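Laboratory data are not the source of any read-out in this text; all were calculated from the coordinates shown. Given the structure is predicted, the values throughout are model-derived calculations rather than measurements. Cβ atoms are built from the backbone, for glycine too; each structure is taken alone.
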Structure P
Amino acid sequence: MHGQPSPRILLLDNSPRRLATAWFGKALRALGCRVSACHFWKEARPVALDRFDGMVISGSPASAVDDAPWILAELELIEQAERREMPVLGVCFGAQLLGRAYYGQAAVQRSRQVELGWYPVCRNGQDDPLFAGLPEQFSSFQFHLEEVLPQPDMRVLAYSTGVAVQAFRIGAKPVWGTQFHFEVTPQAGRDFLRKTRRVYEPQDFSYEAMIAGARPTEIAPQLLRNFFNIL
């Protein structure tokens, strides 16, 4: 896109408090993107994809296997993006939604090992433009009760001790998902955890133990820059 108009990004913000708009919007605009955030939480909205060059799908407390109207509307947008060969990046719930869109509901299941807090993520050695220049191992914020399972034609790009698919690409398509929240800074993670005790305390996680492991996700700027370069 060098020498051309700034790429136009559609950000599907699936968080109740529009957290993704703040977390992704600033970083994408700093790269030179024009970002339009659409708040899809519990409400389907009409979107004209011909106005955009790429799409980012955020995390959410919702389950990607639910059939709520707004979730079905996002699945339809993913199908439209597929027909347009539009680059798409899904994060956490967004990645799970991509897994469902391409492989069916059975591709998304409850995590055997719930990851809440900061965890090491390992690449599996595959070359891929989204991960160009990234280290083989890095730390990132995680907050999920579900995960995507390995599938035929899925290129698994990263894993963690408890989750086999931390990042994937749909074959050779410009479609990627990351289970980890690379966009969440340590302070944003601490703030988020402070407000979500009702989710993690029943899972036997403690706030103090989780924030003790807070680490910045050093790869975030490079990963977003790589996505920008793909547009």
Structure Q
Amino acid sequence: MIQEKTVRDALRIFRHCLDHKGVLRAEENAELFELAQDSDVSQVLSVFEEEMDIRFLPAVNQIYLIPSFDNTTLGMSLREYREDLGGATRLETAFLVSYIQMIIFWLFFGGKNSTNPQQRDFIQMKDLIQEIDSLFDKLEQEADTVLAFDRQYRYNFQKIIPLWKNKQYGGEGQELSSKYGTVRRAVNQLRDHNLLTFVENEVRPTRELCDKFLNYYLREERVQQINELFTAVKGD
């Protein structure tokens, strides 16, 4: 029979993750990290996973709390996503920014090596914008593909393609009115969630992003859909 202390220990771990942006680091709380290795505590955490639609992902000296894609309690709704970008963010702009973020993930982790699909350590902003331009150019030329994407993913590419294409390149300080500003907003949001770093126009994945992609997201079925979304356009 599970003891009350075991349940309380599991709750402390859960609470710590909630209070620390979804991560428990051994260097910050060695006691809780050690407790999480206990088989009884781990059993209670697995019940939390089932009942709350979450996942405790172990990594080297860290444990991540990850809500499922459909988790409406701990996950981020579209409304919350728009608010996180900025309260006045239009729906089409939010879709554009989220698609750019998908492109970023794919550029870092879309490699064909199943053991380690990470295909680069960094990307310069100018190269990132060039990659995005290339994808949107191909989307613009493939009406049938765009219609299929809109039906399958409900992403409204027919609106976000011209939204991107009508922007000038721009630079610092132009926010969402330019291509640079839009990509910078996408990068900044991921940076604020400790998933990217941005220094001297160079974008790099953090350890947290690598841990989550290499140990969790790339094992999910939806990564196949993401790859299809880009390889269909790229013609690979």
Could you tell me which structure in P, Q was used to calculate distance in nm of label points 7 Å out along Cα→Cβ at positions 71 and 135 as 3.6?
-> P
Value -8500 of helix-only ellipticity at 222 nm (-39500 (n - 2.57) for each DSSP H run of 4 or more, over all residues; to 500) was derived from the coordinates of, among P, Q, structure P
Relative contact order in percent (Cα under 8 Å, 6 or more apart) derived as 19 - corresponding label from P, Q = P
Parent structure of the calculated result 36, 19, 17, given that semi-axes √(5λ) of the Cα gyration tensor in Å is the read-out and P, Q the choices = Q
For distance in nm of label points 7 Å out along Cα→Cβ at positions 7 and 159, which of P, Q scores largest?
-> Q
